[in-house]
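Asks: So, here come the structures, one by one.
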Structure P
Amino acid sequence: MFNTIGIRTISQTVSGIWGQTLAMVRTAAELDRPSLLLALAQILFTIAAFVGFVVQSAWTITFLYGFLMIAGIGWVARQALTAKVVTFLMTAATLSTLGLIAVFLVMEALPAFRTAGLDLVWPFGSNEWSTSAGQYSLVPMIWGTALTTAVAILVAAPFGVAGALFISDIAPDWLREIVKPAVELLAGIPSIVYGFIGFTLINPYVGNLLSINPGALFAIGLVIGFMALPTVVSVAEDALSAVPGSMKDGSLAMGATEWQTMKSVSVPTAFSGISAGVLLGIGRAIGETMAATVMISHSRRLPQPELYNAFDSTETLTTFIAASYGHVTPGEMFWSTLFAAGVLLLVIVTGLGIVSSLIERRMHRKLEGQ
């Protein structure tokens, strides 16, 4: 099923891009000479500014000013055409920038993979990190990321789905208008604030309650879980709100209670969207940096005595990068290893985003009867 959805999504994307390209070609063919020159000038100045920025040319600002001047003239003379060209150029620039970032990360990480090979991420080797001994392994950081993410999702998934059900199916309209913006407002709180609260309140409380050292992965997972809550609640609530009202009304008309309707109709129908929200919450938990950096103890080893001991402390991929990049010399093996950790994060989070998009698209097709 996943392969079928993936192939169908890729084919739809290619078809959409091809259709847009043909539409732009037809539009260009229908333009008069001044409009065509105006559009070409904007495109050329944008490409020149982008290339100049990449190669760090002194002409970059000149090209940028040229584009702004041509765009201003076009906005006065050919507003509709200029709007199409500018939106297309901004989209192309965004995609190109993301591609260059990925290429840069991979190129900087290649020396680490050439030197350490699969031992860099292979869990059945020594799994020891020692720069003095020349031993580099990201396995402790990967495992720390997995444990904190597991704890976070155990917090965010049930609370997030429960909050989404309350907002969409239980709360009256006046309360929904208050609770939903309040939950979404939580996403705007800087992560360093969550980290400071976790460091000053949760770390000591959990340490005294469970008699463990500060910086335990369990405490960090709690904080990150609450940080991921707005994402899960928002996406899951949108999915539950998309369930047709006729399905709920039919269930109630058959004599089912509101709880039975939520449990047997709303949640199963919107399960794909809820799963997408949970996956996006996992992505948020994996990519969280500052809150975990403030709370964690930065010990680059596997948890003891058992690998699944979430009450011990280690390092995560994000905290490893944040805590190390400031005192590493570019070009060293350590430097390349940091970029290798970035590549792993990029692959994991991108994969989760793609899967969540496929699941959400499947939900919409299901609700539309396709």
Structure Q
Amino acid sequence: MFHSSFFVFRNTALILMLLLTSSVSTFAFSMPAEKAKVEALTIISTPVIKPTLAPVNDGPYVFVNQQQQLESYWLCQGDVVTSVTETVNFPLSISACNMPAQIHALTSIENKVLEFSGDYPVAALSDFHGQYDVMIELLTNNNIIDENKNWAFGKGHFVITGDIFDRGDKVTEILWFLYDLEQQAQQAGGGIHLTLGNHEVMVLNGDLRYLHPKYIKTAQRLNKPFEQLFSQNSILGNWLRSKPVLVKVNNMLFAHGGFHPSLATEKRSLLDINTVFKDSLIKAELEQPREGWAKFLHKSNGPIWYRGYFAQDKGATSAEIDMLLKHFDVKHIIVGHTSQKQIETRYQGRVIAIDSSIKRGKYGEILFIEKGKKWRGSLSGKVLPLYDE
């Protein structure tokens, strides 16, 4: 009986062990799936934390009202501050929250002169993209401005081939700085030539895809689409509309992107290019949509978008560069738009690329031309050679 009971007990124990093993195995294999479900639910239920933008300081945005007064708007730690100023005489200073501006006139008169010549030094650079601090450091160390941010280039001519807007967060500061510096340069017998870049034209037309979040917040707080902060009746908007898309200084032709070879084969003049481009500048202000040559000038082969000097395939040929130089009677075409690590040349020095990636906020260079010599000014003010490829 003992022997028989032992076998019954042993069989019962074996069955219990098998059941227990099966349960443990099932639990073990089901844990990852259950854990994954829990983790998935946790991920889904965890709120996405977006980085918060610090309270915005921006401005001023200044408009001329129907009474010929200045209506000015600032954002001070996110709060809207406004003022109305009588325009008795100019220049006129306005300021709030340590954000000043000098107003020189109610409107900016467009200078239709596109060609300048003289025995003076020339400096050129491009594509600030909101990097005010790098710009000031670069201009100060290269003696374009002094320690007080005033004009120090004498009778020199300073060319900026566009793209002040987008990417960076100090666009407004750059605009007001250049607006005032331009007046200082003229008074000293020199000149500043700002040509329109693709980002100026984009913003004026409401294409805001590269706008820094700060300016999205500005537009929201001021309850206006950002492009309307640069409307025709605004001081800066009116000033920007007065700027050309190209300029010729001595034997050099400047534009943001460049000149497509077809402009030479079709015998287009600098005046024609600039006039047609400017007459079709802002789509919302046109009676009819752009068409024909006006449309061409605002597309990829136009002067603010063209990259044919840097394309490895299907770019401009050496013969086409010679044709452009001969047609426009210059020795060099100088452009920004296509970023480089430093100022560089193409086509054995006939094309000079001056977008030195200031937009990254770390470095930048200035091209200098004086008495037939060319060199690069570094961020620290060091004189560097310009190599002809």
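Only the coordinates and a few stated rules stand behind these numbers; no lab work does. Note that the structure is a prediction, hence the values are computed from the model and not measured. Cβ atoms are built from the backbone, for glycine too; each structure is taken alone.
Asks: Quick one: FRET efficiency 1/(1 + (r/R0)^6) of positions 176 and 192 (r between Cβ atoms, R0 = 25 Å, to 0.05) came out at 0.25 when computed from one of P, Q, so which one is it?
Replies: Going through each structure in turn, the value belongs to P.
Asks: Can you say which of P, Q returns -10000 when helix-only ellipticity at 222 nm (-39500 (n - 2.57) for each DSSP H run of 4 or more, over all residues; to 500) is computed?
Replies: Computed on structure Q.
Asks: Still on this structure, I have one more. If FRET efficiency 1/(1 + (r/R0)^6) of positions 224 and 352 (r between Cβ atoms, R0 = 41 Å, to 0.05) computes to 1.00, which of P, Q did it come from?
Replies: Value 1.00 for FRET efficiency 1/(1 + (r/R0)^6) of positions 224 and 352 (r between Cβ atoms, R0 = 41 Å, to 0.05) corresponds to P out of P, Q.
Asks: So Rg/Rh (Cα atoms, Kirkwood Rh), computed for just one structure, reads 1.04; which one of P, Q is that?
Replies: Answer by label: P.
Asks: Suppose you compute Rg/Rh (Cα atoms, Kirkwood Rh), for residues 136-287 alone for every structure in P, Q: which one lands on 1.07?
Replies: Considering all the candidates, the number was obtained from P.
Asks: For relative contact order in percent (Cα under 8 Å, 6 or more apart), the calculated result is 20, so let me know which of P, Q that is.
Replies: Checking each candidate, the match is P.
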